[in-house]
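Given below, in the form of structure tokens, are the structures.
Any read-out appearing in this document is the output of simple, stated calculations on the displayed coordinates, not a laboratory observation. Not measured: the values here are computed from a predicted model. Cβ atoms are built from the backbone, for glycine too; each structure is taken alone.
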Structure 1
Amino acid sequence: MTSRLITLEPSGRRIEIVEAGAGRDLLFLHGAGGHMPADTLIAALASHYRVVAPLLPGYGQSAGEDDLRDMLDVTLHTLDVLHALELEQPIVVGHSMGGMIAAEMAAIARTEVGRLCLLAPAGLWIDDHPVVDIFTKLPYELPGLLFHDAEAGKKLLASGGNMDDPEFLKQFLVMNARRLGMAGKLLFPIPDRGLGQRLYRITADTLIVWGNEDVLIPPVYGDAFKKAISGSKLVKVSGAGHAVGQEKPQAVLEAIKAHF
């Protein structure tokens, strides 16, 4: 897994690009938490594909978030990244917030996305099944919201640190503040930015994957996405929460390989 920086024109935004593997191009768009340390999903995907995983401004070494004001800005920014990387009709895989962006890309620029895989995407709102507001949660609450196996999730999020250590927690909060500042433009107070009105425009072959034990965005949203995107397929993965790609990376890889 390697990392490099590119500069987008004409915006001048500096974007960090993580790359791994070889094979067919696969653009991976991360969720609100960014890339996981030693990301197990990227590693799994890289065993079969050439994975190109840009970080949104506000994440890692990527910068230039101040002029990204809303969903349209972020979608067009991500399409600019795709063009700068000279990716032609790649498989686009997006998790959570990244799935929301990927779906917007496929709805707006139909010919740019060859195949679409949405991993527990955000972007819809069902009154009877509200999405949990992550912006009101403390760090110790996140593992239980993101993972079916909360203890394993806690270790993964801490990446060798200790979530109970005040100094580690302070560093975690500082890093998280910048990321959530960017994510808040899309997800706060609710993640409904009108995506539901545009899903009918998606013509890319679409696979939707959901953790059966997702408590952050309940699996009923998977059925809603499937109903809204013509011809899409929904796969629910047992023993996985919202971070389905981290808990069950091989199952996600196999689902993508089988569908595309």
Structure 2
Amino acid sequence: MASTVWFGVTTIGLWLFGIYILLFYGKATLQGDFTSWNDVLPHGYVTGDWLGNLVVGIHVLLASILVIGGPLQFIPSVRRYAPRFHRWLGRLYIITAIIVSTAGLIMVWTRGAVGDTIQHISISILAIYCIIFAVLSFLYAKARQFDKHKSWALRLFMVVNGVWLFRVELMCWLLIHGGPVGFNPKTFSGPFLTALTLFTYAIPISLGLLELYFYAHRKQRKALSLSVSALIFLATVIQLVGIAGATIGMWLPRLAKL
């Protein structure tokens, strides 16, 4: 029950984010208003740098495939009644994860991303996780070792959505404290953001929670299952608050400006 509720909330949050990506960046791109990218991504569009702008565009627009297509891969009815769709979407998801992660690495180290060096290193580690987990997920599927494939696909799902989760957790923190606490919003640095990037990107708590879920599922001990379920419910509440805050306070207002 805990994992099902978590998955439902996560799916809603990811699809809202995916719709936002398509509407905001898609509309701005179609209208030729590339400078609007900078409202969200500092240095996202740089006049004259066509190659760098192309990398950013690929990274952002392909991200919509990850956040919208990812949850579909774990819906049992989709796998059961549309296996061919599942396989082809899975291939697309893995290829997209590798492309988006590679583009993200390029952006972080060539575009002057916000934040400090620890944040840049942490998100780079996340990108490396994505690439490795994507490759392993594909190899196990190709070898028809489907249990291992599913485990690595779930790990990939967790790390691929790290950037989304960072936004959601940050918004939850802002709502709880009524504003920025523990960091400087102008420099986008400070102890809270250092901790958030470390435990969302470099040492992902979401990945640790998934491993606890795997462990509890194997052991089938009541106390362990209840403890892990409680942690999953806590993560769900944090995400739910953050999703509501991000939708109302960040995504909808930006769309309204278009």
From the coordinates of one of 1, 2, distance in nm of label points 7 Å out along Cα→Cβ at positions 4 and 84 came out at 3.1; that one is structure 2
Of the structures labelled 1, 2, which one yields -0.26, -1.21, -1.29 when log10 I(q)/I(0) by the Debye sum over Cα atoms at q = 0.08, 0.21, 0.22 Å⁻¹, for residues 60-195 alone is computed from its coordinates? 2
For Cα extents along the principal axes in Å, the calculated result is 55, 42, 33, so let me know which of 1, 2 that is. 2
Compute distance in nm of label points 7 Å out along Cα→Cβ at positions 92 and 108 for each of 1, 2 and report the one that scores greatest. 2
Could you tell me which structure in 1, 2 was used to calculate helix-only ellipticity at 222 nm (-39500 (n - 2.57) for each DSSP H run of 4 or more, over all residues; to 500) as -10500? 1
With relative contact order in percent (Cα under 8 Å, 6 or more apart) coming out at 20, pick the structure among 1, 2 it was computed from. 1
